[in-house]
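Next up: the structures, one after another.
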Structure P
Amino acid sequence: MKPLIYFICTGNSARSQMAEGFARQMLGDRFEILSGGLEPSQLHPLAVRAMAEAGLDISQQHSKPIDVDRLRSAHLAVTLCGDAEERCPMTPPEVRRLHWGLPDPARAEGDEAARLQIFREVRDALRTHLQNLADSL
């Protein structure tokens, strides 16, 4: 069984979904990759679009709640927002935890082009974080 990396944010609609997509691409041969939300909602269409621009199709992913049992057996849990960092369920000491505080692109304002630009910025920050993580594992 592969070790698990779990990405967590509030809605599991954008940041954690994009992180899951990149992690599957970069680490999926060595790790099981999951994402979940404290208050799951819907996969954001602009997250799908921004990831498609990067060559990844996350359109079949879906927003889901955190599976606490799986989280407690994870190798690594990564929170992607302050809310998730504060409210994430407790994990045993052997579960390594990281926090990558990123703005919520789903809350971006303006026209579609302006909102998509925010999704791109968060996507690119996630790609950098994931590349650094992949290099360190």
Structure Q
Amino acid sequence: MITFTPDNISMPPLNLPQVERWIRAVAAQYGFSVGELNYIFCDDEKILAVNREFLQHDYYTDVITFDYTTRTRVNGDIYISLDTVATNAEQVGATFEQELHRIIIHGLLHLTGQADKTPETKAQMTAKEEDALSKITLLH
């Protein structure tokens, strides 16, 4: 089950049935099915609090993924700061929707085992994000 929950913020404009099909298709591309996947949309202050409490990081970020994946079933909680998504979109010249889709799939890719801590793994993550983003419009 995939859930999308706004936490003290308005729900972003998303075509939820399309996004759910897309998430499932991308997970399947990497050999995973979807178990319990929770997307929590929040503001910068909430994601900073989550970052401090659970990761002992004292900075803002766009996404925090808590991985409960078992074998080939992705399970997790994915916090997304809509404030940072908007800032990032502006900085890279993307629309809010494009950047939100990128972050949604970024969290999922972490659950499939993709890392992004080194220049090499970051480049691989970006390539996988771009591949996934090219497919969302195909799923109407």
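What follows is calculated from the coordinates using simple rules that are stated; it is not laboratory data. Worth saying up front: this structure is predicted, and the values here are computed from it rather than measured. Cβ atoms are built from the backbone, for glycine too; each structure is taken alone.
Data overview
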| item | result |
| --- | --- |
| Top of P, Q by relative contact order in percent (Cα under 8 Å, 6 or more apart), largest first | P |
| Source structure (of P, Q) for distance in nm of label points 7 Å out along Cα→Cβ at positions 2 and 42, computed value 2.2 | Q |
| If helix-only ellipticity at 222 nm (-39500 (n - 2.57) for each DSSP H run of 4 or more, over all residues; to 500) is computed and equals -13000, the structure in P, Q | P |
| At a computed 11.8 (mean count of other Cβ atoms within 10 Å over residues 10-17), which of P, Q | Q |
| Given 47 for percent of Cα pairs over 17 Å apart, for residues 74-121 alone, calculated: source structure among P, Q | P |
